[in-house]
Structure I
Amino acid sequence: MHNILLILALIWFAFLVPPKVAVMTAVGAFLIAVSVRAITAHVSGMQVTYVASIKAVFWSIAFFVIALLLILGGFQHFTFAALVAFNPVVVPAILLGAYVLGFHFCLPTSFGASAIVALLSTIASVAIIRGLSAIA
């Protein structure tokens, strides 16, 4: 059932955005999946599927957002600078842990290997996104 909802969401997204944006998003998602798969194979020696690598990226972003919302739940008038000034070590550590947990949740690796995969795949993803935006 969740696969049908995902497919419907992707079709809805494709109808909402211009065709060039939809194609660039699909190409970017595929390139990010390839990079996460290659990085995971290089770091841990385990082969993962493209679907698992996309799920890892999705869950890492979702856990990051959930952790950020939980941290922000105690503040009524909030700015990000005030939060970082509030505790400059614990807050980024919590957000980094949540981000790495998404990779650990979907990839069959240890937490340390997941942290390395998260770091390297984030660098690769930023390069891919910047490269695609330069082409567009």
Structure II
Amino acid sequence: MTSNLPTTITENSLVDQLKDKIKLELVNLIPEEDFQRMIKTVSDKFFNTQYDRYSGKDKCSDFTSVVLECLREDVRERTKVFLNSSDWKKHWDEEKKDKVVGDKIVELCKEHGSAMFLGFIEEMMQHVVTRMRNSIY
């Protein structure tokens, strides 16, 4: 006959053994049908969206929240590593004897510079035209 007791008996190990025994007894007291219904309720609440009466919208499930938080953290870490690479940082150029922007920034500016410039001035120019039009009337 083997015992579940640890070789060294401590207060914590006895408390853990008692907790396990109580859990087992409580589960045995609940009828199987009620126990299955309890499990389904908890499972549904964890995995399914819940309607929030206050906002009138569905609230994402706890499972979805956990997954999204894990993904957010992963994306934060990957982005941090990516943007901290030498391609994206200013660095010292020995030939120019000056700091220069990262290679990826230079590449993006060359590829999309005209669109970026237009994006900067379009709104400003629209504002100027609107003010001119409004000052005429």
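Highest-scoring entry among I, II, by Kirkwood radius over Cα pairs in Å, is II. Upon calculation of distance in nm of label points 7 Å out along Cα→Cβ at positions 58 and 122 from the atomic coordinates, which of the structures I, II produces 2.1? Label of the source structure: I.
In this comparison of I, II, the computed figure 8.9 for mean count of other Cβ atoms within 10 Å over residues 26-33 is attributed to II. Source structure of the calculated read-out (helix-only ellipticity at 222 nm (-39500 (n - 2.57) for each DSSP H run of 4 or more, over all residues; to 500), -28500) within I, II: I. With relative contact order in percent (Cα under 8 Å, 6 or more apart) derived from the coordinates and found to be 8, which of I, II does the value describe? Only one of I, II returns 8 for relative contact order in percent (Cα under 8 Å, 6 or more apart), namely II. Taking distance in nm of label points 7 Å out along Cα→Cβ at positions 42 and 106 as the criterion, the highest value among I, II goes to II. For FRET efficiency 1/(1 + (r/R0)^6) of positions 18 and 114 (r between Cβ atoms, R0 = 30 Å, to 0.05), the highest value in the series I, II is held by structure I.
FYI, it's all coordinate maths here, none of it is from the lab. All of these numbers come straight from a predicted model, not from anything done at the bench. Cβ atoms are built from the backbone, for glycine too; each structure is taken alone.
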